[in-house]
Structure I
């Protein structure tokens, strides 16, 4: 589990989110969007970690699907922060999209393996 790229990328993403949101709060005094982003952005890795301790294949897939939903929500909050002018760096958004692609691929693989 410790060497899972999805786990390490989602944890690194959560740390990026925390740092970025703290900077936005400090510099722009914005807290509504950043609070939402911290919740959804840190939830991705938490759900991925839970998936590794799932009670079966269906639970594993369900946890990854929750992580995917949180990832999509994080993408939305980041778009709002960028488009509203509070944040100007697209790198964190790119990181989110990368995690989303990996999650989609992982869910599809797990579903294919489950049907065999």
Structure II
């Protein structure tokens, strides 16, 4: 089960880095659609990249995975809320929903619930 948690951590980390580094132009247009400022976008991006780094490092070192994964889950819940707010099509909800589930799994596993 630990290998599955490690894999989930890497999937979340790599996904966040791909979206926030290599697809940043997409992020800019989405945050404009949501009506959020550049400051909020940058704070969210910095937070997600920092949390993704903690999750990736947690595969090899002892780091606070439960808080990091719960904070990532919170950000994914917020993403879901903004998709609802702007009435995006269903396929736009899927990535953040999957990352939400993976983040909750990581938190539950590392807290000892599963």
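Derivation of every value follows stated rules applied to the coordinates shown; laboratory data play no part. Quantities reported herein were computed from a predicted structural model and do not represent experimental measurements. Cβ atoms are built from the backbone, for glycine too; each structure is taken alone.
One of I, II was used to calculate mean count of other Cβ atoms within 10 Å over residues 20-27, giving 11.9; which? Checking each candidate, the match is II.
Quick check on the output: 32 is relative contact order in percent (Cα under 8 Å, 6 or more apart), derived from one of I, II. Which one produced it? The read-out was computed on structure II. One of I, II was used to compute helix-only ellipticity at 222 nm (-39500 (n - 2.57) for each DSSP H run of 4 or more, over all residues; to 500), and the result was -26500. Which label is that? Source structure for this number: II. Which one of I, II has Rg/Rh (Cα atoms, Kirkwood Rh), as calculated from the coordinates, equal to 1.03? That value comes from structure I.
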